[in-house]
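Dropping the structures in below, format is structure tokens.
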Structure I
Amino acid sequence: MSLLFDSFVALLTVGICFAAFLGQRWLAQFERAATRFSRRTTVTVVCLGLVTILSRLALLPVLPVPLPAIHDEFSYLLAADTFAHGRLANPPHPMWIFFDTFHVLQHPTYASKYPPAPGLLMALGQLLGHPWIGVLITTALMVMAMTWMLQGWFPPPWALLGGSLVFLRFGLFNFWVDSYYNGAVATVGAALVLGALPRIQKRPRPRYAAAMGLGAIILACSRPVEGFIFCIPVAIALAVRLVGKIRSDATNTFRQTLLPLAATLLAGLAGMAYYNFRVARNPLELPYLVYHHQYFAYPAFIWQTPRPALHYDNPQFEAFFNVWQRACYPRSWRIWLENTPEVFWAWWTVYLGPLLTIPFLMLPRLLRNRKMLVPLAQFALCLMGLLLVVWYQPHYGAPLAAAVFVLLVQAMRHLRRVKRKDWAFGVLLIRILVLFTISWIFVETVHAVSNPLSSWYARKAQVNRTLSSQPGNHLVLVRYLPSHNVHQEWVYNEAEIDRARVVWAREIPGVDLNPLLAYFKDRDVWVVDADLSPPRLQPYGKATAP
């Protein structure tokens, strides 16, 4: 299968190059039609959003709705379930010790530790039928927001091209749309901030200032640290611009920009403070920090030193926080330098890849372009910020995607102008790049079909479906082997634990199960040996040792 796949990719590459070289007349006609369409800017934005949704739905037969697998995803899903029930947080459960799990607060409330924006969009999806619908809607909003942003920086045809590349890169085969991190929320916020800047600079309007404020609040409610870093160059550029405007027309500047921007920011900050108060019982303390104070003895930034190890009620937490985390993220500047290329590689693989890196051959011209000063500064600051954290996931850099695609489109504009004598080499190269990006959809489709889902989380989902299909309510005691992989966690629950059809609890060595069994005395009780292959599900009274 691998040989066939490689041969398919090779033939596709050759075919695309010939198509771009021999079909230039037809490609030129298509570009003229796209140019005419792009002038209808609002229609362009809406159409790209619809295409994102419809295209991903069309792929469901070969790429079904994703299953959550990573600790963080289950925490975000808890937030979505909580919001879908009309609450910001849940009261602590009296049996919380058996439900305690990664990245979930149990005190002072039962809630996700993460900022609320990703969960809010997935709550909308849950109300429509499934949390993933919220992820898909968010991805479409990201494509729309990025296209709107690019329309503020470039002529409409280039904005259409850039928005199409965003769709092709993130809307179909990417963990952006195929996971429950919902990282696209932060990119929506970043695109609103960066898209509002040139509009305010050229022609200030209250709606542009409000869009910038809304984008900043979305960043604060999704990726607050990265969002703050991303906004620094924009704030400086806006301040420089407004200082001159205030001197010449203070009243109009205040009415058109400062007032709507300040009002939006204050309203958003008030909402954040209220959320913090309901979850963490302190309007000035993020739930994320509350969780880290309770569970983490390890620092988040490279200059911090670890606290003495904490000790936990269950072996899985001991293995995760005191063994795995300290082994995978040893603290030294030498190791940080060694890991830096790995961080950059992980970021590059998700956001650009080899195809979209080609235009950055024009980087020297970008560096000489004053118009690109803000996105270049954002790229440098955000990348530096990502390198300063101890652990890294690609979705941490979600705000950075906005700046990267502004730089990418400008680099493509420079590349298109490259000529070799009378040969428009740059035009041909851009066409090959775009055609190959489009054709890569077929490559990824073949790859998806040839790699069917088979994993521990698929087996967990099967166990959950088996129990849900049976009458009555169920309590599942999860039993792990000493060799358990701490990243394969089964114990995650819904927001309303007592009303859930299936409740998951962990067996804890040395902790009496009788209070838990008495509390759920009206439920059928099961034991699942999660580390067996396949997992073994048995009635509690008949369970045997693995």
Structure II
Amino acid sequence: MIAIRGGAHAVLEALEAEGVQTIFGYPGGAIMPLYDALYGHSIRHVLVRHEAAAVFAASGFARTTGRVGVCCATSGPGATNLVTGLLDASMDSIPLVAITGQVRSTLMGTDGFQEADVCAITQPVTKANILIRDPKTIAREMRRAFAIASGGRPGPVLVDIPSDILKAAIDHAESASFTIAMPHVPIVDRTAIARAADLVRRAKRPLAIVGGGVRRGEEAVAQYRRLVAMLGVPHTATINGLGAGEPGDHHYLGMLGMHGSKAANLAVHRADVILALGMRFDDRVTGRTDKFAREAAIVHADIDPSEFSKIIPASVSLAGDLAATLRALCDELERSRIPRFDDWGDEVARIWAPPPSDKVDGLSATTIMDRLFAIAPGDTVVTTDVGQHQMWAAQRVRPDHPRNFATSAGLGAMGFGLPAAIGAQFAQPERNVVTVVGDGGFQMSLTELATLRRYKLPVKILLIDNRNLGMVRQWQELFYNERYSATNLSDNPDFVAIAKAYDIHADVLDCEDDIDRSIAAFLAHDGPMLLHCVCYPAENVWPMIPVGGAIDEGIESKP
């Protein structure tokens, strides 16, 4: 028998077997045996400066590659600091495996130092969590964790391992023989496909809506583009589906929903058939559900059957992998006359207009965004934090693939943008990675500037500094009688000085005449850079569907 020095080595062997080359984490007592095994190992460990950044970085890695992201943390506070990122991954269907150390087995249940029942804590926010009590099961349970995370509807899985299990000696013979049942993926129902195709053929005003499910694989994107090109149909995207359409397709209407384009939202309102593809009818997409797409029959395609008619009733439900579903639908439509909807698509496309902007007395954040996305190459990977800048970016970004835009959509977790960009840059080392952050969210993760410096990552940080928690301030202005409670950030620090303290190149943009020069220099800089944009403090995001409003009731300025 060839002995393995400890269970920690079995964990690393399992990661190697899954093709993992990079993990993000922060050490501590209970996870220390794993870090000892990592010493000199070929798997690259990225030391972040907070566990929350580890899980967000793993998420950025997963979102921009489609592969499982991996993070690790110690017991107690290390593990609980992962919870927000796990929930974020769960809501956006991101495949993650989080490995946490646990106090030794004999201490479990005694409130030992840095003990937390992390499996119980994370049960509602993970697809599965696994407590390993027998070192001989490490290889099997790690493989199961990856299978669950990536199989079916993707999501996060937590693996909790007591420190004595990480230290325990095991041998290859005891851990080599096992099989893993993969999560069930529904097989495409040909009868349902035929019904969906029949609805499309009889439609006069169909619309396609694509969501985050399109990111699962290259074929899903290709088949989606095949479908909308075949039909000449207008199409729109949720924030997680941005980039699914062919670049330059004039029938693409932009993002829909609360801050979506007028064209997209009015097309939803007027459509008689909606192809809802890999999306879950989030409330920020639908507005008032009783007024959403009132004239439309809904064809809902999703890998998770529990989503069907959960929020919006479906006329036809297509359960299965989105790529297979789209391929089957295209093939079915090609069996006879293929309908074309160019006139309807052209009519709706003519409604499209750039999102309106406020008149501002100072530097406009929306002007900066317009110039940034006009200059940045289409294959630039863009991450965002959460707030007004997130919506401004989503309205304007034109990624050439849905994996080139990553944001915390369902959860809206501030502090996401910079760590996600770090994960994306490790995943795509030859690509340009830009993160758009606000002054609020950036201060929740700015210590990760140290991670940029240590690993010499050329991430570009566009900081929209309006000295406010802008989205909350906007709601207080519109819906709370301008009672601005706890949103003023006028005492922000000198962000350029902070960046330079981390040896990160930084510059200030505070004049509209300097926008093009500053952005060009920003994108061209060889290495990490912060561009601090000192913006007008009261600019709002338009259009906007007011609270309780229907999707066709958007406003474009303050009432």
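Derivation of every value follows stated rules applied to the coordinates shown; laboratory data play no part. Nothing here was measured: the structure is a model prediction, and the numbers come from that model. Cβ atoms are built from the backbone, for glycine too; each structure is taken alone.
Brief remarks follow.
- Structure responsible for 56, with percent of Cα pairs over 18 Å apart, for residues 420-523 alone calculated and labels I, II on offer: II
- Origin of the derived value 27.2 (mean count of other Cβ atoms within 10 Å over residues 92-99; candidates I, II): II
- When volume of the Cα convex hull per residue in Å³, for residues 188-379 alone is computed for each of I, II, the one that comes out at 116 is II.
- Structure with the greatest value (metric distance in nm of label points 7 Å out along Cα→Cβ at positions 236 and 372, set I, II): II
- Entry that produces 0.85 once FRET efficiency 1/(1 + (r/R0)^6) of positions 396 and 412 (r between Cβ atoms, R0 = 25 Å, to 0.05) is calculated, selected from I, II: II
- Identity of the structure behind 0.99 (criterion: Cα Rg over 2.2 N^0.38 Å, calculated), options I, II: II
- For helix-only ellipticity at 222 nm (-39500 (n - 2.57) for each DSSP H run of 4 or more, over all residues; to 500) computed as -19500, the structure of I, II it came from: I
- Comparison of I, II by FRET efficiency 1/(1 + (r/R0)^6) of positions 140 and 196 (r between Cβ atoms, R0 = 41 Å, to 0.05) - largest value held by: I
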